[in-house]
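Next up: the structures, one after another.
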Structure 1
Amino acid sequence: MDEEEKLPLTAHLEELRNRMIRCFIAVIAGFVVAYIFKEQLFQILTRPLIRVMEQGDKLIFTGIPEAFFTYLKVSLLAGLMLAAPFVIYQFWMFVAPGLYKNERRLMIPIVFVSAFFFIGGALFGYFIVFPFGFKFLLGFASDTIKPLPSMKEYLSFSSKLLLAFGFVFELPIVITFMARLGLVTVPFLKKNRKYALLIFFAGSALLTPPDVVTQVMLSLPLMVLYEISIIGARVFGRKRQGPEEEEDEEEEEE
C-alpha cells in the first residue's frame, strides 16, 4: 500500500459510508425496475412449487395487505439480485486500498467471478434444490392433511434459500483471496478438511429449513466448493519467497 493511500480512520469511514449509499441507490433502482414486473417475477419464483402441487391448487394470502407487501418484497429481492454485481464491486473496491498493487490488479476479475458465483448459487437453489425440496415437503400431504401455502410464507422460505445459496457459493472466492493474502495455505486447508465438512453440515442446518433434503443439497455443493477453493489457493495463493525476494517486492511496492 502506498504512503499517500494510508488514510486516517475517519477517511475510511467516510469512504465506507459513500459506498454504502451507492449500494443503497443501486438496490432501490433495481427495486423500481423489478416492481414494474412484480407479478411476472412472483410467478417465476413460485413456478418450482406450482409444478409439484396438485392440479388446481393455488397459493393463498390470509391477510388483506399480504399480497401487496409480498409483491414489494419480491421486487426488493429482485432488485438486490440485479444490483448484486455492483454491490460486490463496491465491497472489493473498499478493500482494494489495503492491498498491494499486484493484488489490486485482481480486483476486476474477482468482481466478475464473485457475481458469477453468487448468481450461480441462486440459480442452483432455484433449478436443483427447489423442485426436490418442495416435492419432499409436500409429500407429507394426505387425505386428511392438505397443504395451503401462503404468498408470505413461500416468499420468506424461498428468498432465504436463494440468498443462502448465493452467499455460500462465494466460498471459493473468499478462501482463494485469503490464500492470496497469506492468511491460509493449501496444507492448512487439506489438514482441516474434516472440520470444514462438519461446519458445512452445521451451517446448512441453520440456513435451510429443518428437513434433511435441503440440508444435504446445500452441504454437498459446499464440499465441492471447498475442493475448488483448495485448487484456487494452490494456483493463486501467495508463494513462499526468500528474504531477498521479499525485500525486492517491498521495494517495488514502495
Structure 2
Amino acid sequence: MRLKDKLAIITGAASGMGRSGLELFAHEGATVVAVDIDAARLDAVVADTRSRYPRVYALAADLTQRDQMRSIIHKAAALMGGLDILWNNAGMAGPAEVEGLDDAAYDRSIELNVTSGILGSAEAVPYMRKRGGGSIVFTSSVSGVVGSQLSPTYSAAKFAVVGFAKSLALRLAEENIRVNAICPGMTETGMLSTFMDRNHDAETVARNTKAFIASTPLGRIARPEEIAHAALWLASDDASFITGVALSVDGGLSAK
C-alpha cells in the first residue's frame, strides 16, 4: 500500500479526477477527507466509498470563500489527527471571454483555480511540519504549460498554479514537504463540454472534441483515473525525490 497510514485531503472530490482519487487513495491505505461544494453528491460518493474503505470522510465547503478554504484544512486535520497530503484539485472552467469579461465570473474562477490552493497550502504546511514532511499536489492543466485559445483566462490561472507550485517547492524543500503539479490534458469529466463550447451546442462540442483528439499524439481523451494515478504517484513515497515538477498527463500534447 503506497499510502499506508497517510492522512490526505482531496478537494473537488465529488466527481471526475477527485472522485477517482478518493477511491484510489483509500485503496492504497490513506485516511481521506473529501471536500466539495456539492454536499449531496459528496455524501453519496463518500458513502459509496466507505462501503469498501471505512476511513473516508466528507466535508462540504465553497472553496471560493476564503474563510471556508482556510477552515476546511483545520477541520480535516482535526478529524484525522494530522495531515500528510493535500491534493488541491478543485477547479472550474471560468469565462471564455476576454472582451466583455464578466468580472464576477472571472473573480470566482481565480478564487477557486488559484487562491484556494494557495490558502489551503498555507494552512496545511504547519500540520505537515509536525509530521516531519508531506506532499502537496496541485491540479493545473496542459493549459498551464501551453496557451489555450479556447480559454485564455483559465490558461492564465493554470500557469499561475504551476508557478506557485514550483516556487513553494523551493521554499519548503528543506522541511521535506514536496510540492508538485499535475497538468492534465482534456479528460472525461463534467467540464469537458464546457471547454469544448461554453454554449454546450452539441455540434460545436463534437467538432471541437474531434479536433482536440486529432491534435493529441495518443489520439484520445484521458480517463479520470489516469490523472488520479499521477496524483497518487506524486503524493506517495514513490516520488520521494520529486519536487517542483509540473507533470504533463496529456497524451503527448505539450511535447509538440
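At-a-glance table
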read-out: Which entry (1, 2) yields the derived value 5.2 for mean projected area of the Cα convex hull in nm², for residues 18-65 alone; value: 1
read-out: Value -24500, calculated as helix-only ellipticity at 222 nm (-39500 (n - 2.57) for each DSSP H run of 4 or more, over all residues; to 500), assigned to which of 1, 2; value: 1
read-out: Of the structures 1, 2, the one that 0.95 was derived from, the read-out being FRET efficiency 1/(1 + (r/R0)^6) of positions 138 and 226 (r between Cβ atoms, R0 = 30 Å, to 0.05); value: 2
read-out: Top of 1, 2 by distance in nm of label points 7 Å out along Cα→Cβ at positions 106 and 130, largest first; value: 2
read-out: Highest-scoring label, criterion being FRET efficiency 1/(1 + (r/R0)^6) of positions 42 and 170 (r between Cβ atoms, R0 = 35 Å, to 0.05), among 1, 2; value: 1
read-out: When volume of the Cα convex hull per residue in Å³ is computed for each of 1, 2, the largest belongs to; value: 1
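None of the figures in this text is laboratory data; all of them are computed from the coordinates on show. Model, not experiment: these values are computed from the prediction. Cβ atoms are built from the backbone, for glycine too; each structure is taken alone.
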